[in-house]
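The structures come next, written out as structure tokens.
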Structure 1
Amino acid sequence: MQEVPRQPSNATIMMPSSRILIPLDVDSADRAVTLAAALSGDVAGMKVGLELINSAGFAVFDRLAAEIPGRCDVFYDCKLHDIPNTVQGASRAIGRRGLWMFNVHAAGGSAMLQAAVDGAAQGAESAGLERKPLVIAVTVLTSISADILAGELGVARSVEQQVVALARLAQDAGCDGVVASPQEIAAIRAACGPSFLIVTPGVRPAGSDLGDQRRVMTPADAARAGADYLVIGRPITGSPDPVAAARAINAETASARR
């Protein structure tokens, strides 16, 4: 008998007026709050990753909630990847924090992915929260090229095939969506349907420095391909006028909504 895929935990995902997620890749809570406050009205949310957490500690979540109340949905970019029991415990703790979304590595396998989904729900319930965090799975990092995937990691599939396989695995495990590069958006959408969330790093406005990204696309093209959220950092945070840069990207993607 074919196993019925687990259903994503949040059946309805409302799209905001902006698709942008801003990475708060700074080394202090003060800088993170200042950046979030300046941009909160023009972006969909803030991404808190390993640099900020290891610099400022978990108290940064409380500061963002307290100093930018109601205006700062937080995506915790923790990329959990461990045995299922450990991931379930970590996800339970994250679920108690009232965050909007966090991620795990799809390469951890279906049992680990299911443990993350279950842990997030348990944590939110234990804290009396109505909303549990969305759980999304990282497929293949945008810094990984086809040569690296095959030559260093020993994966025989193409990048697109590997990404789609991991996206299906995550969907079947009950995850709400995935993190994937712009170049795989259309294939994921075809394989996983219109309601599966796709968060896309590797988005660069035309003419921007690519940095360490390898599989990239412009914001309008990524939105047109079917991305729900676009992780865009340096083209905005490195701009002389970050608010104007964010608004320009919002205007660019507005006509490309799916």
Structure 2
Amino acid sequence: MLDQVKSLILDVDGVLFEGQRILPGAVELVSHLRQSGTPHIYLSNNTTYPLAYHVEKLSQLGAPVSPDSIITAARVTAQILANEAGSGALCLVIGEQGLHEALHQAGLKVTEYDYKKAEYVVIGMDRRLTFEKLKCAALAIRQGAQFISSNPDPSYPDGMDIIPASGAVQAALEASTGVRARVTGKPALPGFRLALDRLGTSPQVTGLLGDQLEIDIQGALNAGIWSFLVLSSITPQYHPQNGYPRPAAVFESTFDFYKNWLQRNIT
């Protein structure tokens, strides 16, 4: 299957990093892709940090990284809402700096508590989540604000533990309001479409390397690209089950994927 892949979309957390720790094989894989001229791009559901942080972090893998080679769920979400509502729309946000920055730079207004005027409720991971934030978001949704989830990741590996993430906030608000969120990050299609456009490749020759079945692998299947699962602290093992997305191939680690990538035959 790897023989048919000419470009790669790389997840970040759980594939290249776990918290601040670089995972085995990450440096080797990225270095080989760069040296061989293989088109590749980073697609992350992480909305907590600003784009400059992601640029600096990925540069730890051995070479400078262009901001255009990084697509985050925060940027995808902001672009979608700016296109829909135009500049000036008020978003009630549960999230951290990365989500706030992306929305501001797209010309959208941000509040955390003004639920009466909010046109959108936009959520991401928030390590300073309070009941007051949840209450205001729920009230805004009940009063007609559109409910947008930048990503449905249920948990996040921070390098020490697996902690609640955006999907946990989404689940709480869905339970409280009875309204289903519209998801804009993986596994939804917009980020994949943007990645393919920047890569300049077709789905048939593009693969995604990710570590979450219902986020990365399902997203790749939705986009019609090859899906490769790396086992991680989030997905420590894989057993095919009915109803779960099935990857094209499963690898024990990023280093295992790298070794197999080197052995592929390209015609």
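The numbers here are math on the coordinates, done by the rules we state, and not lab data. Nothing here was measured: the structure is a model prediction, and the numbers come from that model. Cβ atoms are built from the backbone, for glycine too; each structure is taken alone.
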Ranked by mean count of other Cβ atoms within 10 Å over residues 118-125, the structure on top of 1, 2 with the greatest value is 2
The value 22 for relative contact order in percent (Cα under 8 Å, 6 or more apart), derived from one of 1, 2, belongs to structure 2
helix-only ellipticity at 222 nm (-39500 (n - 2.57) for each DSSP H run of 4 or more, over all residues; to 500), calculated, reads -12000; among 1, 2 the input was structure 1
Ranked by FRET efficiency 1/(1 + (r/R0)^6) of positions 94 and 230 (r between Cβ atoms, R0 = 30 Å, to 0.05), the structure on top of 1, 2 with the greatest value is 1
The value 46, 27, 21 for Cα extents along the principal axes in Å, for residues 46-165 alone, derived from one of 1, 2, belongs to structure 1
